[in-house]
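Listed next: structures, encoded as structure tokens.
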Structure 1
Amino acid sequence: MLVDSHCHLEYEGLVEDQAAILNRAREAGVAAFLNISTKQSEWSQVVGTAELNPQVFASVGIHPHNADEHLDLKREELLEATMRRKVIGIGETGLDYYYDHSDRSAQQRLFRMHIDVARETGLPVIVHTRDAEDDTLAILEDELGKGAFPALIHCFTASAEFGARVLVLGLSISISGIVTFKNAKDLQEVAKTIPRDRLLVETDSPFLAPVPHRGKACEPGYVRDTAAFLAELRGESLEDLAEYTTRNFYGLFSKAAQ
């Protein structure tokens, strides 16, 4: 059985037919789902979906694109939101300098706030990073110097050097359907080298549908296609990869196993 460690079940393309999409995923062998929030106004709906559906879990956080809309967000608000039973992660948060939809200093401040709450709660930070490797590493290293916290680089597309450095820091890495794309040769090389105990898989649905579903809205069930491609790439069986990536998910997001 597989886990989709990162999906957006409230987004257009999934929310209209949530129950059928979850059923299709379960028929494909996906046993659990982490429903990700990207802004405060989503938190209630994201958590509500998790509370209504077995083995659907939730995160609470602010995507870097939305940082400018949350300049007044208080640490206590984020901390309180993590106390809901089905909330098992914090994010997604991080830095995105590719689009620069929000001021970089606002992104950095919120990223540090999420980490601070993760340190207090023990819930993993779900990290988005794009064209911001140096600053992402600098913040992670600085914050780890203040005290340990669990973290996951989601939808990994960064350089091999960045991957090596976050592994040294103790973080885990999640691979999305991008790894199946023909032009993803560099990512494929990195994906071969990620230690078995640090690897997770995800869809980021409704985005980034893997081959052979490109051009469609991505669904959580498509994580099986990503996992099958990844297993072949790494010279492993799908069953083996499914077993250890699922174990890694529950090890990292330990609240899900409670």
Structure 2
Amino acid sequence: MTDSRFTAIVLAADRHRDDPLLTHAGVCAKALVEIAGRPMVGRVVEALANSTRVGDILLSGPEHDCLQQSPALRSLVEDGPASWLPPAGSPAGSAYQALSQLPEGQAALITTADHPLLRPDIIDDFLERARASGADVVAGVTTIRAIHERFPGARKTVMRFSDEGYCGCNLFAFLTPRSHRVANAWRTVEKQRKNPLYIVRQLGLGSVLRYALGMLRMDTAAARLSKQLGVEIRPLLLPFPEAAIDVDTVDDQAFVESILAGDR
């Protein structure tokens, strides 16, 4: 039986154990880096648990030895709303592995543990509109213009299309069994996630040229990728620039803490 609510999959494993952010924070996983005194993953799980659209919450990672070392993480799994899954060798591999364990037809939300500004209203807005889209996969985006208006000085990887510069929000809705094809394809391109031109190259030479010349629209790129993979992929513009703010570096940690301090 599938749940009408979404199963949330939180990618909480690390790419590199020698990450300077882990060394600075003195933790065994980035998910446990504290933001304003609380581990990031705890903030994410709390937001998901308070969403009206989310049912089960699965943590994919961190590794079992880190889980055992962290009372905060064990509490989320043993006493809280989340279940733990061992991660695969990469974020895309972990996502594909977690999706494969769900009942056929179960809709899923994939997000990341380094998303400390995530809120229930952001999640509900995204999932409600994703469900209504009729697409197989929906990816949340916002504009770099909106981010800089709300958070001057924010540093983000930008996908510059002819209509606007967009940034990802680490929110992905997988709505149908066919959507798993996208997770599988993701595994082949994830090493180039910070290189928008490489990703556009998967759409063909013409798309590369149009992107390089500033002539390719985001919806056109999504339509071509959909055709290539045999699924419907749709970007969804979110009115929440904070949804694009994640924590990859020590500077990011300080930046997010300054945002939260300003909201108090």
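Throughout, read-outs are computed from the coordinates displayed, never taken from laboratory work. Just so we're clear, the structure is a prediction, and the values are computed from it rather than from any experiment. Cβ atoms are built from the backbone, for glycine too; each structure is taken alone.
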Check: If Rg and Dmax of the Cα atoms in Å comes out at 16.7, 48 when worked out from the coordinates, which of 1, 2 was used?
Finding: 1
Notebook entry, point to check: Given that mean count of other Cβ atoms within 10 Å over residues 7-14, derived from a single structure, equals 19.4, which label among 1, 2 identifies that structure?
Noted result: 1
Note to self: On mean count of other Cβ atoms within 10 Å over residues 55-62, which of the structures labelled 1, 2 is highest?
What the structure shows: 1
